[in-house]
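Structures for review follow.
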Structure 1
Amino acid sequence: MSKVSLLKRIAKQSFIVVVAALFAFPLYWVVVTAFNTKGGTYSIPPNFIPSFHLGPISYVITHTSWLHYIVNTVFIAGASVVLVLITSAMAGYALSELTFRGSGVLFLMIVGVMMLPAQALLIPQYAVAYHLGILNTYTVQIVPFAASTFGVFLFRQFFKSLPKEYWEAARLEGVGHLRYIYRVAVPLAKPAVLTVTLLTFITSWNQFQWPLIMTTSHSVQPIEVALSHYMQTFEANWRKLTSAVVLALAPIVVLFLLLQKHIVNGVAGRDSGVNR
């Protein structure tokens, strides 16, 4: 490696580290504040090392309805993931393997939904939910997100990469389309499954605007809406507020760190599970 190439590589890596640090610092500061002592929170100069004081987190868990909000969010996110996987796998398979009139136009329409701003549809969606009588329920937080355009697109791309011989062999064994999807096609599309699962779970976990508008009862609201309530409850008690934020972020951060490799493979279209 030449000296010029080495300098370019060092400069590139340094730039990446600086940008990563800028993005990571707010999250790190939230963790530091959550675990800090009362005096350390307002100390000058600031204390950049966590004190691992568990009082605020313990208070949030034991003296608030935080665990109830977490259960709500896990249920809503989990149900959304299951429905999205089912609808995305079936729609992706139909668009990639089945021949029918207008399939290309239908796919373009599905992809075109990605371009619609969600805020532009809030009023008609609220009106529909109102007339269906599902406002302030789990249903209104799950059913509208039971399908994902990105999920359909990703599964379609993976299923198109499967050799036709797989379906022909399955058909000779008397296997129908539905059984083939869930016994053969979906297991081979593992990166797509993991990618759609994680992105859907994170999106559902981070939902704020939709449940804030569609629900009013704390009994069905998710964790992000609870955070907005806690901003009023704890006001300037930054340790308790940031403790609530840490508890809200911890599950999705851990999940992302565990599955980030599969996300990259799934989005990039690599590792489809098929050995050619």
Structure 2
Amino acid sequence: MTPVDAIILGIVQGLTEFLPISSSGHIELGSALLNVQSTNSLLFSVVVHAATSLSTIVVFRKDLIQLISELFQLKKEAVYYSGALILSAVPVGIIGLTYEKEIESFFSGQVLLVGFMLLVTGLLLALTYYSRPREGKVTLGRALLIGLSQALAILPGISRSGATISTALLLGVDKEQAARFSFLMVLIPILGGSALKLLDFLGDPSSSGDTSVWTLTFGFLAAFITGLVACKWMISIVKKGKLIYFAFYCFIVGSITILLTI
């Protein structure tokens, strides 16, 4: 993987992490189109995911500062909301730690899998088009179900934001709250996973395979900058209820991918 490849894939990650079209799936498709043969593409994927998590922190900095401030004051609503965020991270944490090797196998050019999973993402997004707008809040029970949908998004082609926002909307959560919770809930598992990968890399730099530090840096910066733009854009899209357009996109790209692969 060259620095130019990393920049291109970083831009793809930054744009698609927040748009409900699967960043991991597009990273796999982009890698195949660029003919990138990286022996540790999961490391690159974790690094660019960390970059978009930083974008989330920047965009929601006021919300996070307020939440942390209210936590120190032991305000009931802040404690409850924080508990919901932590609970939502449990399913993906358990699956990620238990099946790490199996998950890594999904990030090795599984283009056909990406195609089918994009169809699943499209179906989830399409279902929200027929759901009635409601103004429910994120409860602990809803948080766990949304967390389960995030765990499903470990598969490349299943959009994390698409799956979590769709699940929240189908459960009756308010649109703005659904987007806010979806973007904040990813911080715990992604930053945790990134920290573990970073420790592995520092302990054994050769574990990065053919992916150099410079390549990872260029990919990180590209993903962070484009992520800032895409995050703000996605919040507006969810509020306006325009997810159905992305459902069509996923159906088209998924179908083309399957046809070309077969």
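Read-outs throughout are calculated quantities, based only on the coordinates presented, and are distinct from any laboratory measurement. Just so it is clear, the structure is predicted and the values come from calculations on it, not from any experiment. Cβ atoms are built from the backbone, for glycine too; each structure is taken alone.
Some points to look at:
- Comparing mean count of other Cβ atoms within 10 Å over residues 27-34 across structures 1, 2, the highest figure is found for 2.
- Among 1, 2, which structure scores highest (criterion: volume of the Cα convex hull per residue in Å³, for residues 51-114 alone): 1
- Source structure (of 1, 2) for relative contact order in percent (Cα under 8 Å, 6 or more apart), computed value 30: 1
- Structures 1, 2 were shown, and helix-only ellipticity at 222 nm (-39500 (n - 2.57) for each DSSP H run of 4 or more, over all residues; to 500) at -22500 was computed from 1.
- Top of 1, 2 by Cα Rg over 2.2 N^0.38 Å, largest first: 1
- Each of 1, 2 could give FRET efficiency 1/(1 + (r/R0)^6) of positions 59 and 83 (r between Cβ atoms, R0 = 35 Å, to 0.05), but the derived value 0.45 comes from 1.
- Structure from which 29 was derived, percent of Cα pairs over 27 Å apart, for residues 91-250 alone, options 1, 2: 2
- Structures compared: 1, 2; top value of distance in nm of label points 7 Å out along Cα→Cβ at positions 35 and 243, i.e. the largest, recorded for 2.
- When distance in nm of label points 7 Å out along Cα→Cβ at positions 67 and 227 is computed for each of 1, 2, the one that comes out at 1.5 is 2.
- Source structure (of 1, 2) for mean count of other Cβ atoms within 10 Å over residues 99-106, computed value 12.6: 2
- Structures 1, 2, by distance in nm of label points 7 Å out along Cα→Cβ at positions 195 and 219: label with the highest value: 1
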